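Pasting the structures in now, so scroll down.
Bear in mind that the values in this text are calculations on the coordinates, not laboratory data. Predicted model, so just to flag it, every value in this text is computed and none were measured. Cβ atoms are built from the backbone, for glycine too; each structure is taken alone.
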Structure P
Amino acid sequence: MTWVKICGITNLEDALVAVDAGADALGFVFYEKSPRKVDVETVRGIVTELPAGLETVGVFVGDWSTEWLRNVRQAGLKAVQHVVTKASQADPSQVVLDLTELPPAFRIYASWPIADFLQNESRVQALASEFARMRKNGSRLPDGIFDTFFLDSGHAREPGGTGVMFDWRKAVPIAEGMRQGGLKLVVAGGLNPGNVVEAIEVLKPWGVDVSSGVEARPGKKDSEKVRAFVHAVRCAEKSV
């Protein structure tokens, strides 16, 4: 079953709509420049009202620091999504983590702004090869730690939340490289109820991630769009 994450949650009402629609995970953005930014206290208040089995993800941008771990602990989150801004930040062999500090069954995702790569075929092939070898470098990592990568339509200047899709067909070699490396792919960026089926058919991802595509306005979800998005994903699963 395709993993579905509804990102940019800022309030309990939207969170409960997403849960009722059948989402597998909710994302909470801690990036200062995002119109969907939330604070730890708000997130903690929402998380305490959610089903225990739901995955809750804190989204952070830029260099690794101790801040994300402190925030996810205080908010009671189960995972972190790190939006990388340069290649070395996404390589497990280049990130130093004390795994004993992480909560049990904690997950770490990396989100890669892909737009800049897709303009050059050689860069696409290089990134495909990079993904193919990446998990091998981090093969000692436990399940859930750097085994899942998001491909987003962002770029270094605007790392995510653009609401613009990337060229999925150009990214097929990258998706294949990820599968060869034993990595899971999550498609993000510009998804909505009307195009998510095509994204699934082209890239065959493990999961999909949506934010602006199910909003009434930045930071506020449209309940009908949320339900339509999850329904479209479930329908697509039957044909893939």
Structure Q
Amino acid sequence: MDSKAPVASPNIMKRRHVVALQHAAYEVPCYISKWFYQRSIPIVPVNLWKGDPFPDIQEVTFLVIMGGPMNIYEYDQYPWLLYEKKYIKKIIENGIPVLGICLGGQLIADVLGGTVTRLSKPEYGWVPITRCVEAETVFNGMLPPQMMAFQWHQDTFSLPPGAVPLYRSATCPDQGFMYGESVIGLQFHPELEEKDIREFISSVEEDTAISEDEYPKNDILLNIFRYQEGNRFIELLLHHLYVSRENEGTSRF
């Protein structure tokens, strides 16, 4: 890859869009895309793993940052990670709503001054998470106090300075945070639907060194109905980041 940061061509985007930064073929917005599609709002995918250029920031109305098999510090193998961090920083500085999931949440945390480190034990599959005390009044108290969240990570982020912690698990104390009113980083995957989870575990086995005996595959499939909790949670986040801002007359759409 060229050592220079990819830049958008003049015709890559004709108007303002919701944009999804993607790091792998099987890490896509899933239910998030469906939610926006139901409102006739398409999501423009930017496949960084393919070398897609970053869109002009002025043409981005909402940024979704997806997960991926890489770590945020693997610059030698994925040099675009450095440019992605700079891009995310500018997006946040411009007041554009941002939602980061797994790797995406780690990238946001890093940009905002948090740290990303290795977990003592990876989290794979369905893991119970609990709402933090500080988050009890976030979204007018509508965040669920507990959830079964789909997890797939070996690294985790620390809470960035000034951020409000949202959830924690027994193994991972920082499962999500909110920074200001329009930036949310999550460690878990609430965007996946049933078919996405089945495709995910199949693809990740092929793309990583993780074998079937290293994660609870049977439990994942047995409790696959739990994805509905995550989808309801995503709806709540998007309502705050998009609908409530629109109603207040502050939406950038």
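Remarks
- Value 0.20, calculated as FRET efficiency 1/(1 + (r/R0)^6) of positions 22 and 118 (r between Cβ atoms, R0 = 25 Å, to 0.05), assigned to which of P, Q: P
- Structure with the greatest value (metric FRET efficiency 1/(1 + (r/R0)^6) of positions 102 and 198 (r between Cβ atoms, R0 = 25 Å, to 0.05), set P, Q): Q
- helix-only ellipticity at 222 nm (-39500 (n - 2.57) for each DSSP H run of 4 or more, over all residues; to 500) derived as -7500 - corresponding label from P, Q: Q
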